[in-house]
Structure P
Amino acid sequence: MLSSDPNSSNWLPRVFIIILNYRSWENTIECLESIFRSEYDRYCVIVVDNNSMNGSVENILAWARGEINFWLPPDHKMRQFSFPPVHKPIGYLQENEENTESVNPDNCSLIVIRAKKNGGFSYGNNVGLSIVRNAKHPNHLIWLLNNDTVICKDTIRKWVDFARSLNATSFLVGTLVRSYYQPEEVDSKGWGYLDVLSGKVSHSPIGLLPYRYIVGSSMIVSDIVTLDERYFLYFEDVQYSKTLEKKGFQLDFCKESIVYHKISASTSKLSHTKTHKLRSMVTFYRHNYPYLIPIVIGMRILFYLLSGKLGNAKEIFQSLLGIPMKTHETSLRKLPT
């Protein structure tokens, strides 16, 4: 929550940056290298490892101690964001998810949490938000940032300045997202679009009835609002935008703040991505547009049947019937209200 008093000593917000890692510690370290050279220094990075089981936590901590570094080739166009390496060691706290209630994030720049399971995007971010809930600092903002990104030195400062200029006290803000591999290309201007009549999503306006949401790779939120854990992967950002809008949050976009994103790199380590996307679509329509299910979901099933994609049609049927996937744990944690 931002303080509205410019004379307050706490007017400059402390930024809590939540980053999920799943079996891609190299991306996470490159992202951290770019964050820790930021000119805005009032931040705490909370890395939540979604039970990677591949040494990710150990490697990230070794990086913080200065025992390993991330190196890009000298001619790599993105080398400037992670080289030369920032000064080490970086002080950190490391804890397991079961003990997060005792973690105080107020005086720490890096916290690494080992989640007890891979519960997906929403679950992992909610673990990070539970840490922010422990903060005593009265004036803070939260940044949900993909680990397969790098940022500029002024990225945080620019969106903080933008957030402070808003008339709203409760908001969800996106940033300009460029391609990591083709930096001149814009992936999204903060916004994504759902064609409500077809279920298709895009980072450009589509369809006759588009719903505009903040893209999940870079979301700044003013308050602690948990994500819906029914979404393991995909549509979680659409639902989050929908939920916050209903709560009266202003959705906006800061065009001056730039993030470079390795598109789909964070999901490349996951299996069954198509299945997750189909099931998340059904979940979204069931809870937001149930009257459109016969049209949107029905047409999608018909398309898959006619094109011979029987597995996709089966997944939608099973999702409609409430039959859970067998590829990940589906139990939900009890979230604070």
Structure Q
Amino acid sequence: MRSALYTGTLVHARHEPRKHVFRYPVAYWLLDLDELPEIERRLRFVSANRRNLVELRDADHFDGDLSLKDAVRRFAGDETIDHVLCLTQLRVAGYVFNPVSFYWCYRPDGELACMIAELNNTFGERLPELLPGSSLRYEHDKRLHVSPFMGLDQRYRYTFSEPGETVFLSSGTTAAQVLRHIDPSLEARIVTHNVGALQEARGLRVEVVLVGGLYRPRSNAVSGPLALEHISRFHAGKMLIGVDGFDLEEGLTTPTMGMAGVERAMIAQTRGEVIALADASKIGVVADVVICGLDQVDTVMIDDGADRSMREEIVRMGLRCIVV
């Protein structure tokens, strides 16, 4: 089954007029809409369109007059859509608050036709937004009031991965430690040259592919022609890249040519978002070998030790900046 219960952490950060950050755990259901009968059979407390402890109701989505899959196809205006995955909140004991549901819409050949973001607010209003194409990165104007403190003169930016997709993971302890924070039930393929990732992945359901090559004890990673050959056999929807140096002019840097070569190859094979991981100690540092410029990076994840001016400059350069 592709259906699953995903757990994670919601992070909200404001930097103006006063810094405020909060985090709390969340859980979302990922439903393959063709698997609903099987879900009901396996989980007696879960039902579709009938009373139970946990319920999916078609009436909670779109206009509520069609089955959820048919409603998705009608809204998308694409009759070639054959397979739909839905990430959403279900009713529990009859109650639900569902700020947003996301839909991955696939054609019979497995191609992603589009996505849909279905937005709800606390005033009972609902607005689905069509996110066309298969880029997994989308942007549109805000058209639904959500917070009474924020107007409509803003834009939404989305970066998605596909459930169960392939992710490149670079060398470095910061990159390996990312695995400590993912949902243990997440099914995905991690392709990496980071030997430390093997230990961090114990107890997870992710599939880890460690590429071959020459082991470098100092980096606890592999590099060389064999690693480059193996990387060329994969395409990834995302790349997580830990760095030794992050500089606005020099970009991402590392001490060794071998590591830089492997990570450049990963970037070249990444179809979606490239995410740079840099704590405050790496900001402004320029190591010996350039991996890439910031024009090849989409998102920067930094800790709250990085100064505010740096965060603002990252955003001015057109990158997304996430403070963790």
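Throughout, read-outs are computed from the coordinates displayed, never taken from laboratory work. None of these values were measured; they are calculated from a predicted model. Cβ atoms are built from the backbone, for glycine too; each structure is taken alone.
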For FRET efficiency 1/(1 + (r/R0)^6) of positions 121 and 201 (r between Cβ atoms, R0 = 41 Å, to 0.05) computed as 1.00, the structure of P, Q it came from: P
Match the computed value 18 of relative contact order in percent (Cα under 8 Å, 6 or more apart) to one of the structures P, Q, and report its label. P
Please state which of the structures P, Q yields 22.1 when mean count of other Cβ atoms within 10 Å over residues 41-48 is computed from it. P
Taking mean count of other Cβ atoms within 10 Å over residues 81-88 for each of P, Q, the highest value is that of structure Q
Kirkwood radius over Cα pairs in Å, for residues 105-304 alone was computed and gave 17.9; which structure, P, Q, did it come from? P
For which of the structures P, Q does the calculation of helix-only ellipticity at 222 nm (-39500 (n - 2.57) for each DSSP H run of 4 or more, over all residues; to 500) return -9000? P
For percent of Cα pairs over 25 Å apart, which of P, Q scores largest? Q
